[in-house]
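In what follows, structures are represented as structure tokens.
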Structure 1
């Protein structure tokens, strides 16, 4: 049985008992027993009789699709909350015409109980309307967060090679610019941080090539 093995942040390899070829489709089982059809890319390491391959879901499901699903789900919740907020707002105004007159409660009168109930219902329904309005705003905030994440590219995706190559070029250009004076040094560690960014981008680019690149080119 092929299982998932966490190799790096956001990156899971297929831990296999048998060797596989690049492009081969295999089933990889989660710790919950769910099987996902996956495409084999590169052999990353061999350890204790197991083969560890970089893989991508055959159905195209990745971090971007996950974010899209979360955004869609939150948007549905936001729409539902807005509807409930409007419903409670309408209920709170059911006796608006009478209550707007400011008629005092006639204590002891047969109308007292009904009058008090009108006020309580209006207050409670307005409170629920505000509550669901706040929920809708929160769901919309989270929706926007996941929509931004839907454009995320990380090392779990084959597209990360081009992404990190571009990041490396940008980091190198900025680093050289800081050294030459093209870009101002905002503080004493500007050059140090710029060099650190180059090293990080270089590391990610090399790892992306190892995971998803042509094996012959990586040798």
Structure 2
């Protein structure tokens, strides 16, 4: 099974990816992890990627595709893979399509997890974390006993920069401009499975499995 997970930041794709990797016994492919692996191993591709990253530049799509190709041709991908967070743009999707066509391993389905923007803002902007022990809290779903204080170690809680409301809204703007067009791209190929992403983790998990025809 070869899958792409689409959805806005905070839609819960990572949680569903964990379930799907176990369900199908296939790896989840993250470009960030691929970059880190190649840079750590000092490969030629890693050196090229690091040169761009050290200059604060985006790694070119052509190089990203080469890095992805090097990953999905490894043995653990023989039964498939899940792409989470890639592709992010139409050019990346077109390059991925071409590369997978060359390898004769096309994408089976694109699971699109749909969550309204206002709910995503509430989810993410309501999160706080303990800088000491890493425990996380939420103003609605997981409140601390004493406001602003970690239950486990009594440290003052903080909010990550990525979780601040203005940052979340900016990330959503980028998603709608750059990544959301992928839904139409893959719908034209008849591969999109729309999943309602509002509800408990278990409810969304059940909806994903139902969309994929799994009991």
Distance in nm of label points 7 Å out along Cα→Cβ at positions 20 and 204 from the coordinates reads 1.3; which among 1, 2
2
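To which of 1, 2 does the computed value 3.2 (distance in nm of label points 7 Å out along Cα→Cβ at positions 44 and 76) belong? All intermediate terms of the calculation are to be shown ahead of the outcome.
Details: 1: 3.2; 2: 2.5.
The correct label is 1.
Which of the displayed structures (1, 2) returns the greatest value of distance in nm of label points 7 Å out along Cα→Cβ at positions 84 and 148 on calculation? If you can, show how the numbers build up before the last one.
Details: 1: 2.7; 2: 3.4.
When distance in nm of label points 7 Å out along Cα→Cβ at positions 84 and 148 is calculated for 1, 2, structure 2 comes out on top.
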When distance in nm of label points 7 Å out along Cα→Cβ at positions 52 and 188 is calculated for each of the structures 1, 2, which structure yields the highest value?
1
For structures 1, 2, which has the highest computed value of relative contact order in percent (Cα under 8 Å, 6 or more apart)?
2
Given 1.72 for Cα Rg over 2.2 N^0.38 Å, calculated: source structure among 1, 2
1
Which structure, out of 1, 2, was helix-only ellipticity at 222 nm (-39500 (n - 2.57) for each DSSP H run of 4 or more, over all residues; to 500) calculated from, if the result is -19000?
1
Highest-scoring label, criterion being FRET efficiency 1/(1 + (r/R0)^6) of positions 132 and 180 (r between Cβ atoms, R0 = 41 Å, to 0.05), among 1, 2:
2
Determine which structure produced the value 3, 11, 19, 21, 17, 13, 11, 6, 1 for P(r) over Cα pairs in 5 Å bins from 0, in percent, for residues 36-123 alone, calculated from the coordinates; the candidates are 1, 2.
2
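All of the numbers you see were taken from the coordinates with simple rules; none came from a lab. Bear in mind that the values here come from a model prediction, so they are computed numbers and not experimental data. Cβ atoms are built from the backbone, for glycine too; each structure is taken alone.
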